[in-house]
Structure I
Amino acid sequence: MGTDAHRISTEPDRFAAVHISQGFRVGDFVFVSGQAAVDEHGEVVGIGDFAAQARQAVRNLESVLNAAGSSLNQVIKVTIFVTDMSHFPKVVELRREVFSEPYPADTICEVRALAYPELMFEIEAVALADGRTIDAI
C-alpha cells in the first residue's frame with residue numbers, strides 16, 4: 001500500500017508554463033521545487049542585488065509551503081544554488097534570519113547559471129506538514 005502524492009500549487013502558477021510542479025505533499029512531507037527571485041507576474045526581482053533575490057526566493061518558498069500546510073519552521077532540508085560562492089556569507093545570514101534551531105540540513109553549491117540569466121539564487125526544500133515539528137520526531 002503506497003502513499004498518495006498531492007500536487008501543490010499557488011495562484012498564479014508560474015511553473016505551469018514550463019511543465020514543472022511547484023511541489024508535492026506526500027504524507028507528512030512536502031517537497032518544494034526550486035524557488036527563485038521571480039514575482040507573481042513572472043518578472044525577475046532584484047536584478048544585481050543578491051540579498052533582494054534571496055529574500056524573494058524565500059518568500060516564494062514560504063508561499064508554496066503554506067499552500068501545502070507547512071511553514072519555514074518545518075523545513076528539514078534545503079538545497080541552495082548560487083551563481084557566485086562569494087555570496088556564501090550572505091547565505092549564512094539569510095539562514096539565520098529565516099530558520100531557527102535546529103537548523104535544516106543544507107547543501108549549497110555554485111552553478112554556472114539558473115533558469116534566467118539575471119538569477120543569482122535558488123532554494124528548494126523538504127519540510128514536514130500539518131503541525132509536525134522537528135523536535136517531535
Structure II
Amino acid sequence: MFAPKAVAIAAPADLNGKSVAVTRGSIDDQELTKVAPPDADIRRFEDNNGTLSAYVAGQVQTIATSVAVANTIMQRNPQLGTEMKFQLRESPNFIGVAKGEDKLRERVNQIIAEAKKNGDLDKMSQRWLGRPAGNLPD
C-alpha cells in the first residue's frame with residue numbers, strides 16, 4: 001500500500017474512509033479486498049494505466065500496487081511524496097530452468113547465493129525496487 005507521506009496509514013484498518021486505487025482482478029485487488037475495512041473506498045480500474053493515472057492525478061488518496069510499479073511512480077513523480085505504508089503480500093519472483101538442466105540450475109543458484117552473500121542482490125533490489133531484497137530462501 002502506497003500513499004503520500006502526509007496520509008497517515010500504518011495498517012489496513014487505517015484505510016477506513018480513505019480512497020484506494022487498484023487494478024481490478026489483480027493480486028493487489030484480491031489482497032486488498034481481504035484486509036480493507038468496510039468503509040474503505042476501493043476504486044477499481046480496468047488496467048494499470050487507469051489505476052496509476054487516478055493516483056497521480058489525485059483522484060484517490062492511496063494506491064495498492066507492486067513495489068516495482070510504486071517505485072516508478074516515486075521516481076517519475078517525486079512531488080507526490082509517495083512512500084510505502086504497509087505490505088499487502090510478499091510476492092517473490094522465481095527463476096525457472098528446463099528439466100534436466102541441472103548444471104544451469106546449479107550455476108544460477110551459485111550466482112544468486114554469491115550476490116546475496118556479497119550484498120549485490122540488495123544493491124540491485126534497492127536500485128530497481130527502492131528497498132532491500134528481504135528474506136530470501138537459501
Using distance in nm of label points 7 Å out along Cα→Cβ at positions 105 and 121, single out the structure from I, II with the greatest value. I
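Check the numbers for distance in nm of label points 7 Å out along Cα→Cβ at positions 33 and 57 across I, II and tell me which is largest. Working shown, then result.
Numbers: I: 1.6; II: 2.5.
Result for distance in nm of label points 7 Å out along Cα→Cβ at positions 33 and 57 over I, II: largest is II.
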Structure responsible for -7000, with helix-only ellipticity at 222 nm (-39500 (n - 2.57) for each DSSP H run of 4 or more, over all residues; to 500) calculated and labels I, II on offer: I
Can you say which of I, II returns 17.5, 54 when Rg and Dmax of the Cα atoms in Å is computed? II
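Match the computed value 27 of relative contact order in percent (Cα under 8 Å, 6 or more apart) to one of the structures I, II, and report its label. Provide the component values of the computation, followed by the final result.
Details: I: 30; II: 27.
Value 27 for relative contact order in percent (Cα under 8 Å, 6 or more apart) corresponds to II out of I, II.
Identify the structure, out of I, II, from whose coordinates distance in nm of label points 7 Å out along Cα→Cβ at positions 9 and 25 was calculated to give 1.6. Working shown, then result.
Values: I: 1.6; II: 2.4.
Structure of origin is I.
The numbers here are math on the coordinates, done by the rules we state, and not lab data. The structure displayed is predicted, hence computed values, not measured ones. Cβ atoms are built from the backbone, for glycine too; each structure is taken alone.
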